[in-house]
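Right after this note come the structures.
Readers should treat all values here as calculations from the given coordinates under stated rules, not as data from a laboratory. All values reported here derive from a predicted model rather than from experimental measurement. Cβ atoms are built from the backbone, for glycine too; each structure is taken alone.
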Structure P
Amino acid sequence: MKLRLQTFLLLCFFFLAGLSATAQTDSTINLKTYRVGIFAPLYLDSVFSTSNGSYRYGKNFPKFALQGLEFVQGAQIALDSLPMLYGNIDARIYDSKSLSAPVPTLIQNKILDSTDLIIGSVKDQEYFQLAAFAKQKNIPFISATYPNDGGITANPFLIIVNSTLKAHCEAIYSNILFNNATDKIYIVTKSGSQEKTLLQNFKTINEPDGSPLLRYEIVNVDNGNFAVLKSKLDSNRNSVIIGGSLSEAFAGGLATFCQGISKTYRIKLMGMPNWDNFKSITDNKNLKDFPVYFSTPYYNNKWDNFSKRIKEIYLQKYKGTPSDLAYKGFETVFLFSKLIARQPNDFMSHLNEHPYKVFTDFKFKPVFLNGTISATPDYFENKNLYIIKILNGQFSKAW
């Protein structure tokens, strides 16, 4: 904890001094410089006293600033190890939760006007502010971690990396259509606005022309008693059960119930994209030898050379082990900084042209929310999702 705190204070020191980083390049070659703005919630004005600049938390570490810090650490490692062949990268790191220099102030003072690319691990109002600015100035905005479009429309410069819930429903549906079309299919859900949205997504995907492609049954469970599901299963047929809720209590209860009857009924349980963060799924000993599946836009088994190198550098610089957010910060900055240098004049037309891969295969497609292809997409979204299997606490790629 002490080393982590020292790391945070060191980062804040450089940030308050005007933190910037430049990607490595051959100094003998005169290359154009491209400016990248990296936004993450560091909460520096909350961590330090506004009167004398002293650190507010003594020997403790502010958990609310952890995710932003880890993303920035990954981004810094990327910039430090980024060999540039087409141009220099001048990266500026901004605290998206700054009270003294919030995003609107940066925009009003034209500090971001010369930016060529914006990368943000942001949500809430900062997400909307940066998206609106990107559209106004024709600057690509990479939304790295927020799994939502926020209702934004007609913004052809917004790129959503962490796919929306609708995209996950599409991936789950495609997997079942390809692998389990002849099986009994159930969507087990409960009352709630998110659950209602999930059901509507599957209905829209399943009935593109008004007629269903797959036959499935909806089973509502509002009291936590999943016994009603058992009466619908056939021990002579394979059954696919889609857990139609983002609730951890619901997910853990459904998974435990399915495991309990799995010796009698052949069940494939497909969960939602946030189930990988539920301890009731990943650390539940009652799920021994019972697999649970979920969809995700990110997959990194951490066996590749990039991951090994990141682990080494992270241990040297920050005295710890990199989190998933650090890997995401590295991948996003590494990938799109190189792309802006290669395709500065037509970045949006080359989103899927990567002669190099970091960890993840991305496939960006324009999204038209009204269903009609027009001249202006509402945004671009990563549509390449993996199906991951969790078995005895271990993760592996299933599809």
Structure Q
Amino acid sequence: MKTNRYKLFFFLALFVGLGAGLYVAFSPPAQERGGQNGDVRPAPVEVLPIEHGPIELRRTFSGALEPRAEFVVAPKVSGRVERLNVNLSDPVERGQLVGELDNEEYIQAVAQARADLAVAKANQAGARSALEIATRELDRLKTLRQRGVASESQLDAVNANHLAKQGELEVARAQVVRAESSLETANIRLGYTRITAGWSGGKDERVVAERYVDEGEMVSANTPLLRIVELDPITGVFFVTERDYARLKPGQKAVLETDAYPGEVFQGRIERIAPVFKQATRQARVELNIDNTQQRLKPGMFIRATVVLERLAQAVIVPEQALTRRDDRTGIFLVDESGRAVAWRAVDVGIRDGNRVQLKDEELSGRVVTLGQQLLDDGSVITIPAEKTDVPEAGKRAVR
């Protein structure tokens, strides 16, 4: 008996559950179920008007600042750093003497080369005198040969000696040229101990960005001593993907912000766009030209560059929160002229600017629902609490 009673309770519970499920599945939406008279309850929503005006497609890119140009000062010869005339952040003029190396060794090299030149010139003078003597001897022997006093073999010997003296003079002249060249080289190397900042192009004044050595250190040739940069104008660099690459072009303006100066903006423009993408990142380099008259912006600072990629002078604009999805389509709920019902309208979205969205339909106007879309369907009755609109009985039924 007890088992049959449990079976009876089980089947009763099963039927009740099935009935409740069928009721929920096939009952009309809450807005279509009203009171005893079949009235429709209006859904409370918030609305905003559709705008007509300009809209811009903006992109903000993260990047960094780089010097417009830089010049690394390095000696052409090795030696001990005797003096550095500039330090970090000092201004430097083009061609300015910025450092000196110990030059005693190079002074001695110049003296040695000068002495070698003197020896070469003395040898040249001796060779010239010997040639003159050999020339007179040859002339005398030719006269004697004509008179029949000297033999042919004597004349040949004197002529050979004359030719040898000519060769010695030519060697002496070459030695003088070589000695002069060695002296010039020694003087040039001595001049290299005076280190100047001789960059080409750009402005005549730059700033010391880094100092790599101190006075007294031994350095070899081409060892960096100083890094000198140009800060005005300064270059901003960021990287773009293929999605935005085609929308950028040289000359476009950019607005820049940096954490160093919160709330301030700086103006720049696109100067160069790389013609290739890096294979590792699939991004292309973009360079900005930024005026930096006061030199407040420094290389290495992070920046956020905002560029207007596209601008429409006249567009249909709605708040982004007005967009909703129905049947895998994007659309909006338009409020009718009475303000008591809505109609679903599928739309194509264009430019997005913050929380404003362009709709590619120039004929839209009126108001759109921005809050409460989950309660609505095409033709649903609404109420706008902010307007405190009393919906009469005639307007409480769904508009289809």
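At a glance:
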item	result
Source structure (of P, Q) for percent of Cα pairs over 41 Å apart, computed value 60	Q
Entry that produces 5.2 once distance in nm of label points 7 Å out along Cα→Cβ at positions 73 and 169 is calculated, selected from P, Q	Q
If distance in nm of label points 7 Å out along Cα→Cβ at positions 177 and 361 is computed and equals 9.1, the structure in P, Q	Q
Origin of the value 19, where relative contact order in percent (Cα under 8 Å, 6 or more apart) was derived from one of P, Q	P
